[in-house]
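Please go over the structures that come below.
None of the figures in this text is laboratory data; all of them are computed from the coordinates on show. Here the structure is a predicted model, which means the values were calculated and not measured. Cβ atoms are built from the backbone, for glycine too; each structure is taken alone.
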Structure P
Amino acid sequence: MADFNKVGFLVFDEKQRILMCRKDHFTSRLILPGGRIENEESDMECLERELSEELGDVTAKQIEFVGQYEDIAHSDDSDIHKTLEIRLYSGTLQGRPAPSGEICELIWFGKDEDPELLTPIVTDKILPDLRSRKIINW
């Protein structure tokens with residue numbers, strides 16, 4: 001079992017850009033919306049809570065399981081070496097997302113953006129899988 005077990009949410013806009021978040025602490029890199037599973041939460045309970053905390057008054061719709069990914073957790077503190085598991089779901093959002101809670105910025109990340117802005121699990125595990133499965137074409 002990983003040190004951090006999270007649920008992530010993959011949302012695309014009409015240009016096939018991915019909604020990414022920047023936290024106000026721990027890392028300056030962009031992360032997917034979602035977060036750590038608490039207590040005995042199901043993935044869907046965690047996703048609903050985290051999206052509300054991070055994106056405001058939105059509701060996830062048409063939710064589908066994408067995959068499970070594991071890597072080293074990224075932190076701007078290079079002395080932290082823990083593992084991260086993300087169970088990733090995709091879908092649409094009802095409502096307009098706005099940065100809330102610990103999220104200070106939302107960014108629609110596309111094929112022309114710098115991948116160095118993303119956390120390693122996104123660049124090394126998630127994006128290659130999405131490309132190989134033709135979920136994204138960039």
Structure Q
Amino acid sequence: MLADSQAFAECVDALAAPWRGMRIEAVCGIEARGFIFGAAVARTLGVGFVPLRKAGKLPAATRGIGFKLEYGDARLEIHVDALARGTRVVLVDDVLATGGTLAAALELLREVGADVAGAAVVVELGFLHGRARWPVDVPLLALLHC
């Protein structure tokens with residue numbers, strides 16, 4: 001899909017659609033493919049982009065959160081000055097699998113004081129039940145369900 005400009009544009013438009021008119025101030029994307037989709041959604045919404053990166057990859061002072069994956073431990077980090085308290089954000093990633101990464105990203109964003117309006121993913125692997133780790137009161141859009 002990324003190699004097809006029309007398909008990519010349609011995907012980005014669909015990811016951005018629910019957040020139009022919702023006073024979104026930034027899009028946060030999870031490393032690595034969440035950067036691709038998140039940056040494009042941010043551009044579509046006319047807001048900034050904030051990366052959530054794996055440990056040790058951001059150049060300035062960071063805040064982070066450790067979490068468990070099905071194959072080991074991981075850590076996500078954000079620059080401490082990336083978002084002002086109360087900034088209304090949308091979280092974007094490519095795939096929702098077991099939900100560990102998305103749930104950790106939500107927790108990290110809340111710890112830094114962001115107001116998380118919701119999240120959007122391109123594909124949800126429903127058989128892994130990752131949505132069960134996401135709070136029911138926070139919107140979660142998945143374009144494709146497998």
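Just a few scattered comments:
- Given 33 for relative contact order in percent (Cα under 8 Å, 6 or more apart), calculated: source structure among P, Q: P
- Among P, Q, structure where mean count of other Cβ atoms within 10 Å over residues 12-19 as derived comes to 18.5: Q
- For helix-only ellipticity at 222 nm (-39500 (n - 2.57) for each DSSP H run of 4 or more, over all residues; to 500) computed as -8000, the structure of P, Q it came from: Q
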